[in-house]
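Please treat every number below as a calculation from the coordinates, not as lab data. Bear in mind the structure is a predicted one, so any value in this text is a computation, not a measurement.
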Structure P
Amino acid sequence: MEIKDIIKSTAKLFLKYGIRSVTMDDVARELSISKKTLYQYVNDKNDLVDKVIHYHTSIFDTSNFNKTQNLNVIEKYIFVFNEVTQILKDNNQSFEYDLKKYYPKQFQILKESRRKVIMDKMTKDLEVGIKEGYFREDLDVKKIAILHLIRIESIKNTDILSEYGYKTIDIIDELFRYHIHAIATPKGIEEYKRLNSKNHE
């Protein structure tokens, strides 16, 4: 048993059930180890939450998804979108609620880290997309990155979706298409359509 295995398993439990409802007994049971063994790796639940948040912020570093892949910017967008969609499917809304209420320090770390990663990555990808001819040259890169960040944070926190009978995952794909068509050149849109149709074959 390695600490990274404990962190990954715990992260899945927190995302699925929320932090508050998951006990150290639950974690030990999930890992098929004794609680005594678990405490050889972490001091307490707060320490475990710290380690999980560090791991959770790292999975938002989308640059890691593409280190070994030679993808154009539209391919990267689709790849990252699919990864984020899977994360959202596994994510229980009570995870961030519990984090914000009971672990405000860790919540702030997660929020700041996620914002930085999204801003940095989005800015870089927009610049690359413009150079490759897939995105419009007249884009204000920083403003578009900020708008994208606002959309991501707002869609997670709004109650409008539930009022109309939708979940976040129900419209996230439409938001992605909306975003691509707003920033892409005709070349970019054609590439998106080509890749999208290929994925549905």
Structure Q
Amino acid sequence: MRKSHKLMIAILVIAISFISSAPVTFAKSFPYKVIEDASKTWKITFTQVLQADSVTNASVYILDGNTKIPVRLTLTGSNKSINVTPVTPYEKGKDYELKVESTLKSATGKSLNQPTSMKFQLVDKSSAIQSVSQSSAAGFTNFTVFTRSDVYKVNINTTEMQMAGINKYSQGFYGLKSGTIVTIKAYSETGKVLETKSYTID
């Protein structure tokens, strides 16, 4: 039986493929995460031994906006895992992005076939509105809001957001400019406002 030439990687339960061919140019993104631990270590696990000198802050890092934050990279598990730990705690309400570049290699020289990323945010699970994030492209801005389980509906300005999953709401708008402030309100089933939060578009 022929062995697979793929090197697999996991960020928690996320699987990413590595192959020996040249990296392609598009990136792969994994679902947005919310965390409660301000010093959370992300563990990235591979099926093959890593090339130690390819594990650098250029190949594995965390962004706060467009700025890399200081992190400690630790090889563990016989060089099959990387622990990524922030030097200083994450801040609540900020969007962070864990990135793995195609310069990361296995000990046999196999490279990631595409850059990979995962966005996350530190939240307070006691808050009705736990996190707010946005993505923008071609004049369209999409908002994602995670809430506490007792939230019945969420409005952004005067528009009711759409349910997008368990305790997750989403809504898009055209024509909103960077710096625009939107108001987000979370309501109980009886119509009581549980929390109001202002959010400034990047």
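Suppose you compute helix-only ellipticity at 222 nm (-39500 (n - 2.57) for each DSSP H run of 4 or more, over all residues; to 500) for every structure in P, Q: which one lands on -23500? Here the read-out was taken from P. From P, Q, which structure was relative contact order in percent (Cα under 8 Å, 6 or more apart) = 18 calculated on? Value 18 for relative contact order in percent (Cα under 8 Å, 6 or more apart) corresponds to Q out of P, Q.
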